[in-house]
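Right after this note come the structures.
Values quoted throughout were computed directly from the atomic coordinates according to the rules given, and no laboratory measurement underlies them. A quick note: this is a predicted structure, and the numbers were derived from the prediction, not measured. Cβ atoms are built from the backbone, for glycine too; each structure is taken alone.
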Structure I
């Protein structure tokens, strides 16, 4: 199997971030007890930027769903597992769960399962930079910057440069 990767000029990650941030800022205005939780790793990068832009850096957490995935036994453990870091009370908080690409919904389900290990939020909302369709579970984002249609052999990958700039690459696997 070979893979090819290219940056998609139609998916400007920086421009998409600005759209997503504006939608979230408008929707969260006046809502109290908000906390952000980014799903490693692309969602964590987005959550960091959102927390700074929304002045919620003391209400920022990160979650790694590796042990909560329903395909854990099948795929095994990723080599780059990161620790979950939630340093604020989850009970009764309005949690904005942040991911880079929403696809099947399985990562979101795993993240919600893990969040409940930390407490019972008042509400969980989901933000994603891109929704690529292909849902296998009944999960939808509350906030999304763009929706794209990809084939099953295509993957969107969010990358962050050393200066913090985000880019989206489209990877296609060939059998």
Structure II
């Protein structure tokens, strides 16, 4: 797959921010620091992002697109949802370091905001007949479970965790 030059630039900026977050307090990191670490000018940073927080949201969006492109089927039964949840937790585990940095910087609320907006968009598009609070229930559950799992260093069986989440949503066999 070939990427446009701006995608590479965004990647360098995202990577730079997380590397800096690993070494410094988030509040002390400037756009100038990020641009220098990424090897771009400040104007280039601002061409793609309005703020440091926008860089983090772009990180979430990029991983969501990667996750979605890896899903090859539309869930039709409870077991399909379990597989999607397993994939979700596997991806979270593989990317736990950036989430750990976000939590340390007290920016994990950006993750919850992102989940809320994604679930709300999905429900508005695909599940218009459902209660309007349901997407926030799903987002909150995924957020809280993943943050607790992160506190435990993502130890434990991701499949069992996926089953727990899906059983909470679908308590009885379909």
- Item | Ranking I, II by distance in nm of label points 7 Å out along Cα→Cβ at positions 49 and 81, the structure that comes out highest | II
- In terms of distance in nm of label points 7 Å out along Cα→Cβ at positions 137 and 161, which of structures I, II is highest? I
- When I, II are compared on relative contact order in percent (Cα under 8 Å, 6 or more apart), the highest value belongs to I
- Read-out helix-only ellipticity at 222 nm (-39500 (n - 2.57) for each DSSP H run of 4 or more, over all residues; to 500), computed value -24000, structure in I, II: II
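Taking Rg/Rh (Cα atoms, Kirkwood Rh) for each of I, II, which is largest?
Structure II gives the largest value of Rg/Rh (Cα atoms, Kirkwood Rh) among I, II.
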- Ranked by mean count of other Cβ atoms within 10 Å over residues 33-40, which of I, II sits at the highest value? I
